[in-house]
Structures are given as C-alpha cells and as structure tokens.
Structure 1
Amino acid sequence: MGYAVEHGIKLLAFDIDGTLYPKSAMTRRLVSASLLHLPFAIRYNSMRQKMRADTGYSVPPERDLSSFQARQAAIMGMDAECFRRKEETVFRKPWDKSFSTIKPFPGVRDALQRAKDEGFVLAALSDFPLLHKLEALGVSDLFDFKVSAEDYGALKPSASPFMRMLDDLGFLPNEALYTGDSRSKDIDGAKNAGMHTALISDSMKTYDNADIIFKNWDEFSRVVL
C-alpha cells in the first residue's frame with residue numbers, strides 16, 4: 001500500500017517544468033528566447049522575482065490572468081496592452097514552438113497511467129504558461145484538470161494558486177498530494193496550502209516540508225501508488 005492510499009489522498013497534482021521533463025530542457029529554451037530580447041528578458045525576470053516574493057504575502061493575489069498581467073506591466077512601467085503583446089511575441093509564441101520537441105522523464109506516462117487506472121484525479125498546476133507542453137509530453141489525455149498559477153493571479157510559493165485549484169476541484173488540502181522539483185516554489189507553496197508534498201530530486205537530500213522524496217518515476221509509482 002503506497003503513501004497516497006495510506007493517507008486518504010484522492011487528488012494527485014503535479015508541476016510540469018523540471019518535474020515531468022528535465023529542467024535543463026526548459027532552461028535551454030528559456031535562454032534561447034531571452035537572448036533575442038535580452039534587455040526585456042532581464043527586466044521581465046526581475047519583475048517575476050518581485051511578484052514571487054510579494055504575491056500572497058505583502059501583496060494579495062490578483063483575481064485572474066488579465067489582472068495579473070496588468071500588475072506585471074505596472075511593475076515594469078509599461079502599458080498593460082503593450083506588455084501583453086511583448087510577452088506574447090518574446091516568450092509565449094517562441095516557447096510554444098520550441099517546447100513542441102520536449103521529451104518526458106522515463107516512466108512518466110506509465111506512472112500517470114497507473115495513477116489514473118487506480119482512480120486518482122490528476123491535475124497539473126504550473127507556474128509558467130501551459131502552452132502545449134502536456135501534449136508534447138504525450139500525457140495531456142491523462143489529466144483531469146490543467147491550469148497555470150498565472151491564471152489564478154499569483155506565482156508559487158503563494159498558497160493562493162494551490163488553494164484555488166483545490167476549490168475548483170472540490171478537494172480538501174489533506175486529500176491532495178502535490179509533486180514538484182522546486183523546494184521553495186513547489187514544496188513550500190503546497191505546504192503553505194496544507195497539502196501533502198512529493199519532491200523529485202537527484203540529490204535525495206532531506207527536506208522537512210517534503211513528505212516524500214523520490215529520484216525517478218518508477219520510484220514514484222512504488223512509493224506513492
């Protein structure tokens with residue numbers, strides 16, 4: 001009997017980038033897009049760090065993506081519509097094209113299929129836009145729910161995106177396990193919302209906020225399911 005059954009978990013929620021596929025693949029694509037528009041990319045990254053530090057703490061989350069983008073624009077000193085067009089041109093369109101070739105970690109499809117077969121609800125909650133990543137990874141059909149934290153007006157580790165996802169799906173925090181690769185964004189964020197947590201990590205160093213630490217998706221299946 002795995003951790004999920006032992007703890008009465010019904011919802012398995014997952015980060016995408018660095019969790020379902022290697023983080024190095026994401027980094028290469030982000031750097032490639034950023035180099036073509038370096039001044040904007042540097043300002044954009046600084047703005048995101050500020051948003052991540054503030055939202056949910058000193059600043060309340062926004063209600064939706066449009067409001068979230070308006071706040072980002074204000075921090076960068078840009079008109080909201082101009083910001084949206086620039087973000088679409090610099091990041092979203094190039095990302096969607098470049099991420100069409102990403103490959104999942106070995107065992108991802110098998111682990112998610114087994115979870116689905118065993119009756120768990122599967123959800124994806126990503127910091128970055130979803131684009132068509134799940135389709136490229138060949139697992140989109142297995143997910144019951146897919147959303148970006150941006151759609152909820154905040155970034156991890158704010159508890160707000162996690163809690164709104166739970167509300168949308170009708171689950172309590174103690175009925176959900178969130179799996180991610182970032183200690184600060186994924187694990188701390190999910191714990192802020194009262195969820196169970198699983199960390200994928202090569203180092204296997206202990207981390208108090210992670211209920212489970214696993215190194216590959218075969219191990220996830222053995223330990224969690």
Structure 2
Amino acid sequence: MTAQGLSFDIESQGDIPLKLAMTIEPGELVVLLGPSGSGKSTLLRCLAGLYTPIKGQIYCNHECWFDSEKDHYLKPEKRSLGMVYQSYALFPHLSALQNVMLPLIRHPKEIAKSTATQWLAKVNLAGLENRKPHELSGGQKQRVALARALAGNPKLLLLDEPFSAVDQMTRIKLRRELAKLRTQINTPIVLVTHDLDEAVQLADRICVLHHGQMLQIDSPENLLSQPQSKP
C-alpha cells in the first residue's frame with residue numbers, strides 16, 4: 001500500500017464505526033457524501049491523525065502515516081496535510097497574510113511572505129493581505145483558510161464542509177474557484193459535504209457513506225444514473 005497519492009484501509013469500533021478502504025490518485029478530488037453520523041468527518045479526522053482508535057493502514061505519497069500492526073503512528077503535525085474547516089479556524093489577531101504564512105514558519109521570512117502573497121492572489125484576495133479576520137466577509141475568510149491550507153504544499157488536502165457557513169451565492173463562487181484552483185495542484189483532495197449539487201460539480205468520484213461503510217464510489221454521472229442503493 002505504498003502507491004503515490006493516498007491509500008488507506010482502516011477500521012474502527014468507536015462511536016461511529018468505520019470500515020473503509022480507498023485509493024485516491026494525485027490531483028483527484030473525492031467527495032464523501034452521506035447524512036450526519038455516516039462517518040464523513042470521522043474519516044477526515046482519522047486521515048489527519050486526530051482520531052486514533054483505529055486499526056489498519058494509511059499511506060500518503062509513499063509514506064506510512066499509520067500502521068496498527070507495526071504500531072506506527074505519525075503525529076498530525078508531521079503528516080504534511082492541509083485542512084479547511086467549516087468554521088474557518090483563522091487566528092483573529094493575525095492578518096490574512098500572517099495566517100497564510102503559518103505553515104511556512106520554517107522558511108526564510110521573505111520567502112514565506114512572497115509565497116503567502118502569491119496564494120492570496122490565487123484565491124482572489126490580492127490587496128487584502130493586511131486585513132484581520134473580523135474585517136473580512138465569510139467568503140473571504142474561507143479563501144484565506146484555503147490559501148493557508150495550500151501554502152505549505154501539502155501531500156493531502158482535507159476539506160470539511162468548507163462552504164456550508166456562507167450564503168448560497170458565495171458558495172457557488174467558492175466552488176468555481178476551488179474547481180479552478182485544483183487544476184494548479186497535484187494533491188489528493190477529500191471533500192466532505194451534505195450537498196449533492198456541490199458533490200456533482202466538484203468531484204472526480206463520489207463516495208456514498210452510511211454507518212461508516214461505503215455504499216458506492218463512482219463518477220458523479222454513473223452514481224446518478226446507476227445508483228447501487230435506494231435513496
């Protein structure tokens with residue numbers, strides 16, 4: 001299980017049982033779709049190393065992140081991943097630029113500043129580098145969060161319902177921007193959503209979850225035309 005991209009085969013008997021195996025190619029976007037309690041966010045926490053009562057293996061870009069048989073566990077801060085939450089999770093006392101510079105803390109300051117500025121431009125926030133989170137709209141805050149997640153060149157990008165806290169028009173704009181942005185990176189992306197329209201618009205493949213198990217994983221077209229389970 002050392003293929004490039006993300007590969008995992010995990011099982012958990014926790015509050016939300018999981019039994020899932022999947023491979024996601026570099027640059028591929030897989031949407032996790034299902035009702036509350038189906039295991040979507042729990043799976044993201046497993047991949048991020050934030051939920052540990054699991055068995056199995058997780059590999060990303062040839063690197064072992066987790067192997068229960070070998071008693072190997074890579075801490076979250078060592079996993080080289082970017083994560084975007086519904087709640088933005090920005091530091092309120094830092095500017096947009098300073099927030100995006102956080103994953104670049106080990107780089108020389110001028111390089112970190114230049115890289116962060118470039119990412120803010122890529123998410124259409126050029127000129128707003130010095131604004132604090134309270135001076136930004138919901139959509140702008142989420143753009144900052146996305147830029148921060150990508151600035152460190154992560155091996156994996158996890159998006160946990162990133163657009164659900166903004167209004168419908170902003171959500172549509174953010175989807176379009178993510179669709180454009182993902183063509184510029186070669187990172188496996190896992191997106192959690194309840195929104196079927198969002199899943200169809202963004203996904204290469206959609207994984208339908210129920211009670212922690214995979215009901216179907218397929219392209220949006222095949223999933224809609226040939227569902228393997230009743231709605």
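Where a number appears in this text, it was derived from the coordinates with a stated rule and is not lab data. What you are looking at is a predicted structure, and each value in this text was computed from that prediction instead of being measured. Cβ atoms are built from the backbone, for glycine too; each structure is taken alone.
Assuming 0.95 is FRET efficiency 1/(1 + (r/R0)^6) of positions 9 and 49 (r between Cβ atoms, R0 = 25 Å, to 0.05) as calculated from a single structure, say which of 1, 2 it is. Clearly, the read-out refers to 2. Taking Cα extents along the principal axes in Å from the coordinates of each of 1, 2, which one would give 48, 42, 30? The correct label is 2.
Structures 1, 2 were shown, and helix-only ellipticity at 222 nm (-39500 (n - 2.57) for each DSSP H run of 4 or more, over all residues; to 500) at -9000 was computed from 2. Among the shown structures 1, 2, from which was the value 21.9 of mean count of other Cβ atoms within 10 Å over residues 137-144 calculated? Label of the originating structure: 2. If Cα Rg over 2.2 N^0.38 Å, for residues 169-216 alone comes out at 1.26 when worked out from the coordinates, which of 1, 2 was used? Source structure for this number: 2.
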